[in-house]
Each structure stands twice: as structure tokens, then as C-alpha cells.
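Take a look at these structures.
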Structure I
Amino acid sequence: MCLTTGILRKKRPKPLWLNKEAAIAIKNKEKSHQMWRRNRHYSYTRYCTIRNECTRKVKSAKTSFADKLATEYKTNPKTFWKYVQRKRKVKEDVSQLRKGNGLLTKNEFKKVEELNRFFQASLLKKT
């Protein structure tokens with residue numbers, strides 16, 4: 001019998017638009033950012049150029065995926081509907097908020113009212 005001591009985590013599916021070139025650029029950007037955060041002698045301008053290159057590659061991967069999706073819609077509808085299903089899912093909900101009296105909000109309308117009250121108060125203080 002074998003017992004696991006670690007926590008099992010679900011692996012998040014990779015985005016459909018992510019190609020090899022964009023994935024490598026993202027890894028390079030993360031490594032460069034870590035280097036810059038750990039060692040301030042690492043050039044910030046070098047990190048910025050790697051970051052900008054990564055942004056360009058990600059944007060081009062997304063646009064090429066969208067173009068490919070549009071052109072292959074009739075021949076391969078499965079990938080199109082897979083993309084649509086992923087976009088339709090709600091990722092997160094606003095958690096309960098604590099009101100001024102210490103109670104938690106119960107429904108969406110109360111959350112909106114509380115956020116509205118908070119932002120109105122913060123904007124009025126600045127002026």
C-alpha cells in the first residue's frame with residue numbers, strides 16, 4: 001500500500017492559441033523577470049526587450065489562431081465550438097463583501113450596492 005503525502009492539483013488546460021513559439025517566449029520572460037528581481041545588476045532594459053518580444057509573439061499567436069479558426073470553421077467545427085465553450089464559462093464570482101456594520105452581503109444586488117458605496121466614498125475623499 002502506498003500513501004501520497006502531497007496535494008493533488010488539477011492541471012489547468014493550456015490555451016488553444018498557445019503555440020510552441022509563444023510558450024518558449026513566455027518561459028524566457030518569466031526567467032528574465034526572476035533574474036531581474038533577484039539580481040538588480042541584471043539589465044532592466046534587457047528584461048523589457050524580452051517582455052516586449054513575448055507580448056508580440058503572444059498577440060501574433062492569438063491572431064493566427066483566430067484566423068485559422070475562422071477559415072477552418074466549415075471543415076473543422078469541433079475546434080470552433082471547443083473555443084466557444086471555453087469562452088462561455090464564468091471564471092470567478094465576486095465573493096461576499098463585509099458591510100460597514102460587519103455583516104456579509106447575501107446577494108449580487110447587495111454586493112453592487114456595497115461596491116458602489118465604497119468607490120463613491122473613496123472618490124469623494126480625493127476631491
Structure II
Amino acid sequence: MGEPKVHMAGGMDSLQSLLQAIELIRLELEKTGRRFFWLDTEFGTQIPRFVPAYGKRFANRVNAFIDREIAHVWEERLKDRKLDIAECEADLNERKQIVAALEETLKRRKANAAAWEASLNKSKRSPHSS
């Protein structure tokens with residue numbers, strides 16, 4: 001990432017200073033153009049963006065937007081999960097049909113083997129078998 005950089009973040013209290021420092025870290029990581037992630041590449045650094053407080057109305061609007069976006073993401077994930085489930089069900093049904101066909105084939109083969117065995121046993125007992 002290059003040479004170490006020292007930055008300062010100040011605030012009205014230690015929490016605000018910490019939040020601003022975290023925002024600065026997020027910005028510095030983004031500026032590198034490199035991809036950073038912890039658990040999943042899809043979500044990037046997972047360092048949330050600092051949103052300044054410009055009054056209760058602003059905070060309510062931002063929070064409502066975030067809530068809508070979160071709901072949208074989860075709806076999309078649920079939709080994807082349902083598609084995966086449907087694909088698994090289709091695969092399972094196909095495999096069940098294959099198993100049923102194999103069971104039917106096995107049943108026929110057992111019946112044929114039993115008929116052959118009965119015929120063989122009958123010919124062994126028959127006086128003309130030698």
C-alpha cells in the first residue's frame with residue numbers, strides 16, 4: 001500500500017473522533033483502487049460510510065432509505081434462494097425418476113433371474129436333463 005501515512009481525526013468527543021478516523025480509513029482504502037475484503041468479496045471492505053447528522057429530518061430520511069435498501073437486498077437474496085431451491089427440487093425429482101427406473105429394471109432382472117433359476121431347477125429334476 002505504499003509508505004505509511006499518519007492522519008489525525010478530531011471530533012467533539014472520543015466517539016466522533018473514532019467514527020471520523022474509521023471514515024478516513026475507508027476513504028484511504030478506496031483511494032488505492034485495490035480490493036479489500038474480510039468475509040466476502042461482494043461486500044468490499046464492509047466499513048460503513050459515515051453519514052453526518054444534519055438534524056432529525058435528515059437522519060430519518062437517510063435511515064428510511066437505508067432500511068428500504070436493506071429490505072431490497074434481502075428480497076433479492078430471498079428470490080435467489082427460492083430459485084436455488086426450485087432448481088434443487090427439479091434435480092431431486094429428476095433423480096427420483098432415475099431411481100424409480102432403476103428400481104423397475106432391478107425388479108425385472110430379479111424376476112428374470114428367478115424364472116431362469118426355476119427353469120434350471122426344473123430341468124435338473126427332469127429325467128431328460130442328462
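Quick note: the coordinates plus some simple rules give every number you see, no bench work behind them. It should be emphasised that the depicted structure is a prediction, and the values quoted were computed from it without experimental measurement. Cβ atoms are built from the backbone, for glycine too; each structure is taken alone.
Given a value of 2.1 for distance in nm of label points 7 Å out along Cα→Cβ at positions 36 and 60, calculated from one of I, II, which structure does it belong to? Write down the numbers at each step before the final one.
Working: I: 2.1; II: 3.6.
Checking each candidate, the match is I.
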Looking at FRET efficiency 1/(1 + (r/R0)^6) of positions 12 and 76 (r between Cβ atoms, R0 = 41 Å, to 0.05), point out which structure of I, II has the largest value. I
One of I, II was used to compute Cα extents along the principal axes in Å, and the answer was 56, 53, 51. Which one was it? I
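A value of -25000 was derived for helix-only ellipticity at 222 nm (-39500 (n - 2.57) for each DSSP H run of 4 or more, over all residues; to 500); which structure in I, II was it taken from?
This figure was derived from II.
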Comparing structures I, II by relative contact order in percent (Cα under 8 Å, 6 or more apart), which one has the largest value? I
Computed 8.7 for distance in nm of label points 7 Å out along Cα→Cβ at positions 52 and 116 - originating structure among I, II: II
Entry that produces 16, 24, 21, 26, 12, 1 once P(r) over Cα pairs in 10 Å bins from 0, in percent, for residues 28-99 alone is calculated, selected from I, II: I
